[in-house]
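Bear in mind that the values in this text are calculations on the coordinates, not laboratory data. Small disclaimer: the values here were computed from a predicted structure and weren't measured. Cβ atoms are built from the backbone, for glycine too; each structure is taken alone.
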Structure 1
Amino acid sequence: MNDRLIRIRRCLGEAPADLVVEHLGDELTKEYGIVETTLLQVDYRLSALLPLTGGDPVRGAGTPAWRCFDHQSEVVQDGTVYLPVTVRGERIGVLRLNPDPADPQRRSELAEAAVALAHELVAVRAGTDRYAVGARTRQLTLAAEMQWELLPGRSRTRPSFSLAGQLEPAYAVRGDTFDWADDSRRLWLSAINGMGEGVTASMLTCLGTNALRNARRAGLELADQAALADQAIYSYHRGVQHLSALLLELDLSTGLVTAVDAGSPRLLLVRDDEVRDQPLDDQFPLGMFDGTIYQSQRFRLLPGDRLLVVSDGVFNATSRSARYAETALHRSARRTRSLAPLEAVRSLLGDLRAFVGSDLVDDAVVVCLDWTGPAV
């Protein structure tokens, strides 16, 4: 690492939490002659890139900022350079810099600065609301605020997998959510469809998610994780409220998937150009009865396989004259096969909104997982 990048990293680490971008801009002016440093954050709906300092949202896949975001690569146009602001696959947005330094070495250094910015933005999230507020086009409902705070992120990559998820309606979601965690050997993924409306649904989902996290972090097997969460929810709600969940554990060295289907969202397997439902044994939702015993089952992925998890808010969505249903879902899954998981999720939900003709009324969660094979 050269001296310029060392100074940039030091600048980011010493900046006040709410002024990270401004301090970075000052440093880039000194080191590279950059006149304009603008952070464009992707909004909660994945439909706009929002300048942190205000101004018009950037929309449209053909714009240089969106090309940078979608392809995760440097874009240069009209003397301005656009760089991905991404950390471990979590796409925060795009850094727009003007003028373009032209020199490839300096562009490479600026790309590293954009990654360093991403790390710093993640680090300061808990200490300031500025970036969360700056990524919104309108106010979230209280229930949605709770759900978004519960998420581990919207995208994640490792050498052996790529993963993304999205909640809809983004600014008013209630009971649907997803969660994941990984280490060098395994990936754990859950998708939840909680019953109820508003804050009541969010509180139920929060209880279920944290019960599952508690069991996972205690090192329990997947079926026992389901049982512990089931008991926690039943103990509190006595069966009056319950939630549907799909729990998956992927062995990153073999592609072996362990699954527990607790009245869950639907699971699709995309292999080559074929889309099919992955059959699972349907078991009781978490918290419906006292002392439910859950059974896990296994299936194996091949390198290049894709899993899509979709809640009932997707396949039960209706327009004025029809239901979205399985055929449209399979068609959308097939059409988006070549897209990266985050683009595939965004495209599928865009198709769904177009079909409905408005924002979704029912909650919907979509999670896309690509297993690329054992890390070499």
Structure 2
Amino acid sequence: MAGTHQIWALFLADGKLPKASESKEGTCVRWAGSGNEENRNNSYPHKAGFAQPSGLALAPEEPWSCLYVADSESSTIRTLALKDGAVKLLVGGERDPMNLFAFGDVDGKGVDAKLQHPLGVAWAPEQSLLYVADSYNHKIKVVDPKTKQCSTLAGTGDAGDTLGPEFNKSCFSEPGGICVGDGGKLLYLADTNNHQVKVLDLATKTVSLFPISMDCTDSVPSQPSGPAKAPKLPKSAAKNEMPPVAVSAGQTLNMSLTLSLPEGTKLTEEAPSCWALSAEGSEWLLESPAVTGDIVDLSKPISISTKLPAVMKDSDNNPILTLGVWVYYCMETGKACMMKAASFTQPLQISASQGEAEVTVALAHAF
């Protein structure tokens, strides 16, 4: 809880924290931190002080048995003991609990090491090492908790975006999230200001870019090897139930979708606003179980068409099509962005008589 300078716990089952009473499943309680913005270590968790704690990494195995905490504003890495809740310094900062300006970029042991606003930590049990995203130093550090030795693993210290064959020549820009993968052989890094995820191979000492596709249509290959499914709508999605429409075999069903955003907002260019048409339980209605497309322009209705099969199944006289939409938009001032979703449920009444070659329905939703 960076804002209140505390570590809280959510109980997934009935239980208790060290030096605390029993708590019921679903209870969220303070575990450590007085609420004062300090760099204060203490054997009693509620008397310890943090300063905008951000990253957490669990090391449950002995002899560590602790939670590692990236305490950003004090530029320290702290430990929170699982056995008794004691808070101790691992590396960084200084001994004065009120001094939150003991930052720097110095490899060293314990309090002699200096970090600057670390945001992420990741524990590698295979190596008994802790990896740190030292954000404002634009570096990745590694800490041996046995010796409390902290050293630079990757990054020159200059903000940049340099991949390459050597860790000491790679550049990052305020790296934030970090995690260990492939049995301790890889590090995955959220390189924040570069808007990238990078992969650090600990064996070859190379940095590469993790490929991320932002195209909504990529979920449906041109030659699907198996059934594809529509993305899952969040529980918060607005639900629109449409009146039934009469259709017949071989017709083309056109959906004219009109979406409107709140005043003063616009679509986020970098985010994949999209739609997906599905027929759960009646997949035979569509060429593939889910058909998707991008949403890039809301100035005119979005046209979505699907051709109904030439032969309808008698066992399903009233199938239902579901159109889901996912829209990412931002304030035109750029100060806030959000994602909203909506669904349109369109029942079909199968008619034996042949009508026009096409039938059109109009759908509209205001976010």
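When distance in nm of label points 7 Å out along Cα→Cβ at positions 98 and 242 is compared over structures 1, 2, which one is greatest? Please list the in-between numbers first.
Numbers: 1: 5.8; 2: 6.7.
Comparing 1, 2 by distance in nm of label points 7 Å out along Cα→Cβ at positions 98 and 242, the maximum is at 2.
Compare distance in nm of label points 7 Å out along Cα→Cβ at positions 58 and 274 across structures 1, 2 and report the one with the greatest value.
Values: 1: 4.2; 2: 3.2.
Largest calculated value belongs to 1.
Among the shown structures 1, 2, from which was the value -11000 of helix-only ellipticity at 222 nm (-39500 (n - 2.57) for each DSSP H run of 4 or more, over all residues; to 500) calculated? This figure was derived from 1.
Consider the structures 1, 2: one of them gives 0.00 for FRET efficiency 1/(1 + (r/R0)^6) of positions 50 and 250 (r between Cβ atoms, R0 = 35 Å, to 0.05) as calculated from the coordinates. Say which. Intermediate values should be presented prior to the final figure.
Values: 1: 0.55; 2: 0.00.
This value belongs to structure 2.
Looking at percent of Cα pairs over 28 Å apart over structures 1, 2, structure 2 comes out largest.
Given a value of 12.5, 37 for Rg and Dmax of the Cα atoms in Å, for residues 130-169 alone, point me to the structure among 1, 2 it was derived from.
Values: 1: 12.5, 37; 2: 10.8, 33.
For Rg and Dmax of the Cα atoms in Å, for residues 130-169 alone, the value 12.5, 37 is produced by structure 1.
Among the shown structures 1, 2, from which was the value 0.30 of FRET efficiency 1/(1 + (r/R0)^6) of positions 210 and 266 (r between Cβ atoms, R0 = 25 Å, to 0.05) calculated?
Values: 1: 0.55; 2: 0.30.
Traced to structure 2.
Which of 1, 2 yields 2.6 for distance in nm of label points 7 Å out along Cα→Cβ at positions 2 and 18, as computed? Working shown, then result.
Numbers: 1: 3.6; 2: 2.6.
Only one of 1, 2 returns 2.6 for distance in nm of label points 7 Å out along Cα→Cβ at positions 2 and 18, namely 2.
For structures 1, 2, calculate relative contact order in percent (Cα under 8 Å, 6 or more apart) and state which one comes out highest.
Result for relative contact order in percent (Cα under 8 Å, 6 or more apart) over 1, 2: largest is 1.
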